[in-house]
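The structures come next, written out as structure tokens.
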Structure P
Amino acid sequence: MQKLFHKFWEWYERNLTLNTSIAAGLFVLQLIHLYWLFADVVLLRLVGKSYFDLSGIWEYIIVFVDYTEIPALISVSLIYINELRKGFSLKAAWFLVFLNVQWLHLFWITDEFVVSQLIDPTRNPLFPIWLAWIAIAIDYLELPVIYDTSKKTIVAMREKLFKNSK
């Protein structure tokens, strides 16, 4: 098993720019989801008006983006696991926590729950409304990781271009 992991990480390192780019691309898609969450769900609760109509093509886009979240979480987690393999970094450890707390949100405090609680908190009295706000906060923990992953991709591509131009 250890040999298999060693081969995987060798392959991962050889293709680091590609792996980082794919992970960042998948994760940047989550910005669409975060925009919807804020413009439709949060603003509806806070100001009583939605600024995002989730119908037509937008509904399909949000569904597609939701389906990319799992591969995004896995691929981006690999970036930070790889960093931690090389040596401990508090930033990498925190970003790994920020990423993987998303599983709680994905499988327990779902978007459907959040939307229904914010629209009508009396609908499900077993769960307090603050739980929906925690789920929203969990979603927004992705933002620093999206930024960092995008930055890593740009740096890796520049390094590769620089190396190839020599």
Structure Q
Amino acid sequence: MPNSQPTLGFVLNDVARLLRKRFEQRARGLGLTRAQWQVLAYLSTNEGIHQGGLADLLDIEPITLVRILDKLEANGFVERRRHPTDRRIWLLHLTPKAHPMLGRMRVIGDATRQDALEGLADAERAQLLQMLTTMKQNLLGACDRPIEEAGPDRVRA
């Protein structure tokens, strides 16, 4: 008899997908793609980062980021500045035009989180965030360790 209980991975994936979907429904009128608002959000907390570093944070290919940045720069939200000592490196900065957009995005994000967390008490919300943060740290550490050839987490054919 197969297990009909949803697994943690599937539930987390579904929650993340639905959070993005709900945010996109609310943000439809802002004129940005999800990839563009994600770049703006990450850049807002990492201003002055170089393109390669931002691509690593976003876990996307550098060429993909370049295309997104080209559009954001053309729309006046991002500017590239040369590194002071290495002309091959571009440092990324938000323009003044980006800040009101980020404010609107934060309001939409708050409303989306409210949708997702409805019915959970403040203590439950804090506990959920703490548990997910612990899981993230566990997995970051696990990804840095080699898989043992005969360990329990190896699948055998």
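Just a few scattered comments:
- Structure (P, Q) behind the derived value 1.30 of Cα Rg over 2.2 N^0.38 Å: Q
- Which of P, Q yields 0.20 [FRET efficiency 1/(1 + (r/R0)^6) of positions 49 and 121 (r between Cβ atoms, R0 = 30 Å, to 0.05), calculated]: Q
- A value of 0.25 for FRET efficiency 1/(1 + (r/R0)^6) of positions 17 and 105 (r between Cβ atoms, R0 = 25 Å, to 0.05), calculated from one of P, Q, originates in structure P.
- Relative contact order in percent (Cα under 8 Å, 6 or more apart) - structure with the largest value, from P, Q: P
- Parent structure of the calculated result -0.93, -1.16, -1.24, given that log10 I(q)/I(0) by the Debye sum over Cα atoms at q = 0.18, 0.25, 0.27 Å⁻¹, for residues 57-136 alone is the read-out and P, Q the choices: Q
- Identity of the structure behind -20000 (criterion: helix-only ellipticity at 222 nm (-39500 (n - 2.57) for each DSSP H run of 4 or more, over all residues; to 500), calculated), options P, Q: Q
Any read-out appearing in this document is the output of simple, stated calculations on the displayed coordinates, not a laboratory observation. Because the structure is predicted, anything quoted here is derived from the model rather than measured. Cβ atoms are built from the backbone, for glycine too; each structure is taken alone.
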